[in-house]
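Asks: Below: a set of structures, written as C-alpha cells.
Every read-out reported here was derived from the displayed coordinates using simple, explicitly stated rules and does not represent laboratory data. In this text, all values refer to a predicted model and were calculated from it rather than measured experimentally. Cβ atoms are built from the backbone, for glycine too; each structure is taken alone.
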Structure I
Amino acid sequence: MTETDPQDAHAAAEAKASQRPRRRYQGPAFFSHGFRPFFLFAGVWSALAVLIWVLAFAGAYALPSVFGPLTWHVHEMVFGYAAAAIAGFLFTAVPNWTGRLPVHGLPLAAFAGLWIAGRIVVLFGEPVGVWPTAIIDCSFLIVLALVIGREIVIGKNRRNLVVAVVVALLALANILTYLEPLGLAATGDLGLRLGIGVVIDLIALIGGRVTPSFTSSWLRRRGETPPNVAMAHIDRVGLVAVVAAMAAWTFVPEARGAGSLLIFAGGLTLYRLVRWRPDRTRGEPLVWVLHLGYAWLGVGLVLLGLSIVTDVLLPTAALHALTAGAIGTMPLAVMSRATLGHTGRALTADRVTTLLYLCVSAAAILRVLSPVLGGMEIAALHVSATLWIIAFGGFAVAYAPMFFASRADSST
C-alpha cells in the first residue's frame with residue numbers, strides 16, 4: 001500500500017500511477033476498489049468462521065462440510081479469511097505498481113461473488129458434493145493468480161511478478177486439500193501446511209517492505225531522522241531463510257533440520273525488525289502494529305522450530321504464534337491502514353482501532369499459552385476466540401461505513 005509522503009517509494013509509485021489518464025468510475029462505491037469488498041469480507045468471515053468453529057468444537061453444531069471440523073477451521077482461516085485479505089491488498093496495490101486501471105465494477109463484483117460462493121460450498125459441502133465444492137472454491141485463487149499476473153506483465157512491473165507466483169502456489173495448496181476428500185491422494189495436511197507457508201512468505205515479503213517504509217514516512221512527518229532501512233544483504237538473506245524454512249516445514253514438518261531452519265529464519269526476522277527501530281513508533285498504533293505483526297512472525301518461526309527440535313513446546317501451540325499471531329495481526333494492520341489511506345482519512349488509529357489491535361494479539365497470546373494452563377485450557381481457548389471475534393467483527397463494524405461511502409480513493 002502507499003503513503004502520501006513523496007519520499008516514500010510506495011507513494012512515488014502511486015503518484016506516478018495517478019498521472020496516467022483514468023476513466024472516472026460511476027458505479028457503487030463498494031465496488032470501486034478491491035479493498036472495499038474484500039477487506040470487509042475478510043473481517044466478517046474471520047469472526048464468523050471462528051464462531052462456527054467454537055460451536056462445532058463444543059459439539060453444539062455439526063459441520064456439513066466435506067472437511068472435518070479441524071480441517072475446515074484451518075482451511076477457512078487460510079483460504080477464506082487470509083485469501084480475502086490478500087485479494088483486497090493486491091487488487092489495490094497492483095494498480096499502484098503498474099499504473100493500470102484497477103479491477104472495479106462488475107468484474108470486481110464477480111470476483112467477490114466467487115469468493116462468497118466458495119465459502120458457502122465449503123461450509124455446506126456434504127449436500128453440494130466434493131467435486132462441485134472443489135471446483136467452485138479453487139476457482140477463486142486460480143483466477144486471482146491469472147488476473148494479478150496478467151496485470152503485472154502488461155504493466156511491465158516484473159519486479160512484483162513473484163507475488164503472482166506466490167498466489168498461484170496458494171491456489172495449488174488449496175487444490176491439494178481437496179485431493180484427499182476426492183479420494184485421489186493423501187495430500188490434505190500437505191495442502192494446509194503449504195497454504196500456511198505461502199501466507200507466511202507473503203507476510204515476510206510484503207510486511208518486510210511496508211513496515212520499514214511506513215515507519216520512515218511517519219518519522220519524517222514528525223521531523224525525525226528515519227533509520228537506514230535500505231534493503232541490505234541481511235534483509236535478502238532473512239527473506240530467503242523464511243521461504244526455505246517454511247518450505248522445509250511444509251514437506252518434512254518433523255525433521256530436525258526444518259526446526260533448525262525455522263529458528264534461524266526467526267532469529268534473522270527479529271534482527272531485521274530491530275533495525276527498523278520499533279521502539280520509536282510508540283506514538284502511533286497504526287505504525288507500531290506493523291512491527292507487532294512482524295514480531296509475531298519472528299517469534300512464531302522460532303517457537304515452531306523449538307517445538308520440533310525440543311520437547312519444550314507443543315507444535316500446535318507454537319504454530320498458533322504464526323497463524324493467530326502473524327496471520328492475525330499483520331493483515332488486520334494492513335487492512336485498517338489501507339482503508340484509512342485510500343478513503344482519504346488521516347493515517348492515525350483511533351481508540352477503537354487500537355483496541356482491535358490489542359484484542360487480536362491478546363487472542364494469539366492466549367491461544368499459544370492455553371496448552372500449559374492445565375484446567376484453564378478450555379476457558380483460555382474460549383476467551384481467545386472471543387477476543388478474535390471482537391477484533392475482526394469490530395473491524396468489520398467500525399470500518400464498514402468507509403467501505404460503502406462514496407468518498408474518493410485512488411480509483412476515482
Structure II
Amino acid sequence: MTRLTRRAAVAGGAALLLAAPAAPRAQGTARLLVIGGGFGGASAARYARLAHPEIQVTLVEPLTRFVTCPYGNLLLGGFRGIGDITHSYDGLRARGVTVVHDWAEAIDAPAKRVRLRGGQILPYDKLILAPGIAIRWGALDGYDEAAAEMMPHAWVPGDGSQTLLLRRQLEAMPDGGTVGFAIPDNPFRCPPGPYERISMVAAYLKRHKPRSKILALDAKQAFSKQGLFQDGWKALYGEMVEWVPGNRDGKVVRVDPRDRVLESEFGVRHKVDVANVIPPQSAARIVTASDLAEPSGWARVNTATFASVVAPDIHIVGDANNGAPMPKSGYVANTTSKQAVASAVAALRGQAPPEAVYFNTCYSHVGEDYGISVVGIFRPGPNNTFVEVPNSGGVSPRGDLPDQRRLEAQYADAWYASITRDMFG
C-alpha cells in the first residue's frame with residue numbers, strides 16, 4: 001500500500017504550504033473543497049449545496065467551461081455541435097458554490113490544505129477529489145503530446161480542441177480513405193466509448209465518404225455491449241467497420257504519427273489516413289503526485305464512503321479511483337459523488353455513513369436514431385470490494401427491433417439533458 005507523504009518537489013515544500021494564510025470562514029462552518037468540475041466534481045458541489053446548505057462549498061476547476069466526453073462522439077458524427085456539449089459553471093455559482101478557476105498543484109493531507117498553481121491556499125475539512133484521468137504519455141511507443149496533435153486521442157476533452165481536431169481530419173480525408181482506431185486494454189475511461197465513436201465516425205463516412213473504411217485495432221478480446229454494437233454496424237454500415245481483437249494481433253504497441261502508421265504487437269504496420277489513438281490512462285496527476293494512487297495508477301478507496309484508504313478526509317470519486325467492476329462512466333461519477341458527499345458530512349457530524357448503493361446506466365448511439373444501453377447496480381462487498389447486485393442489470397435485447405433502438409436513442413438524449421442539468425443546473 002502506498003503511504004501518503006508530503007513530497008517537497010510536488011508540494012513546493014510543506015513548510016510553505018503550512019505557513020500560507022488560510023481563507024477565512026464563518027465560525028463553525030464546515031468547509032467542503034471539491035477539485036475537478038466534471039461529472040463527479042460538479043455533481044458533488046451541486047448536491048452538497050442542495051442537501052447541506054450549511055456547508056461552505058468551493059469548487060476548483062481550471063477551465064471556465066466544461067466540454068463533456070459523453071456526446072462528443074455525436075459531434076464526430078455530425079449530430080451535435082461543440083456548443084451542445086459545452087457547459088457553464090454559472091448555475092453552480094447561483095447555488096452558492098464558490099468556483100475558483102485554477103489548477104490544484106499540491107495536497108497537504110495532514111494540514112488539510114490544497115495549494116493552487118496561482119499560489120492560493122485553500123483549507124478544507126473534507127476534500128472531494130474528482131480530477132478525472134491523465135494520459136500516460138509514452139506508455140504507447142511513439143505517442144506523446146506532440147503526437148496527439150497529429151493522431152488525436154480526444155479522450156480528455158479539455159476545451160474541445162482534440163475532438164474538433166479529429167473532426168477536421170475526418171472532413172479533410174478523401175473518400176476511400178481509412179480511419180484507424182487504437183483501443184487500449186482495461187481499465188480506461190468509458191468502456192463503450194471507443195465503439196460508440198466507431199459508430200459515429202461510420203455514420204459520418206456513410207453520408208459523406210461512403211467508400212471509406214474503419215480499421216479498429218483493439219488490445220482486448222471482447223468489449224462492452226459487443227454483440228449489440230456489431231449487430232448495429234452490420235445493419236447500418238455493412239462492411240465498413242473491421243474490428244480486430246487482441247488475440248488476432250489487434251494490440252497496437254507503437255505509432256508513427258508522421259506517417260500515420262499503427263504498428264501491432266507482431267510488427268504489422270497499418271497505414272491509415274486518420275488515426276484516433278486512445279492511449280493507456282491513469283488517475284489525474286494530482287492523485288498520483290499526492291501518493292493517493294496505487295502502483296496501478298488508480299486510487300483505492302473505502303467502498304462505502306469513497307474515502308481514500310490512505311487519507312480518510314479525502315474522498316476520491318469519478319474516473320480516478322479503482323472502482324471495478326463498476327465502469328468509469330459519467331453516471332457512476334454522478335451517483336458515487338453523492339454518496340461521497342453524504343459520507344463526508346456524516347463523518348463531520350460524528351455519524352455513520354448512509355447505506356451505499358451505486359447505479360450505472362450507459363447509453364450508446366450506434367446511429368442517430370439507433371441506441372443501445374447497459375445497466376448495473378453495485379454495492380460494497382466483502383474485503384472492501386465493489387460487487388454487482390445479482391440480476392440487477394443487463395443490456396438491451398438483440399434482434400431486429402427498430403422501435404426499441406429508436407426509443408433508446410431518445411432515452412440517451414434525455415439522459416444527457418438530465419445529468420448535465422443535475423451537474424450544472
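Asks: Determine which structure produced the value 91 for volume of the Cα convex hull per residue in Å³, for residues 196-315 alone, calculated from the coordinates; the candidates are I, II.
Replies: Values: I: 91; II: 167.
This value belongs to structure I.
Asks: If you rank structures I, II by mean count of other Cβ atoms within 10 Å over residues 68-75, which sits at the top with the largest value?
Replies: Structure II comes out on top.
Asks: With FRET efficiency 1/(1 + (r/R0)^6) of positions 348 and 364 (r between Cβ atoms, R0 = 41 Å, to 0.05) derived from the coordinates and found to be 0.60, which of I, II does the value describe?
Replies: Numbers: I: 0.95; II: 0.60.
Source structure for this number: II.
Asks: For which of the structures I, II does the calculation of distance in nm of label points 7 Å out along Cα→Cβ at positions 52 and 340 return 3.1?
Replies: I
Asks: For which of the structures I, II does the calculation of helix-only ellipticity at 222 nm (-39500 (n - 2.57) for each DSSP H run of 4 or more, over all residues; to 500) return -8500?
Replies: Derived from the structure labelled II.
Asks: Given a value of 0.35 for FRET efficiency 1/(1 + (r/R0)^6) of positions 252 and 396 (r between Cβ atoms, R0 = 35 Å, to 0.05), point me to the structure among I, II it was derived from. Write out the running numbers ahead of the final one.
Replies: Working: I: 0.35; II: 0.75.
The value was obtained from structure I.
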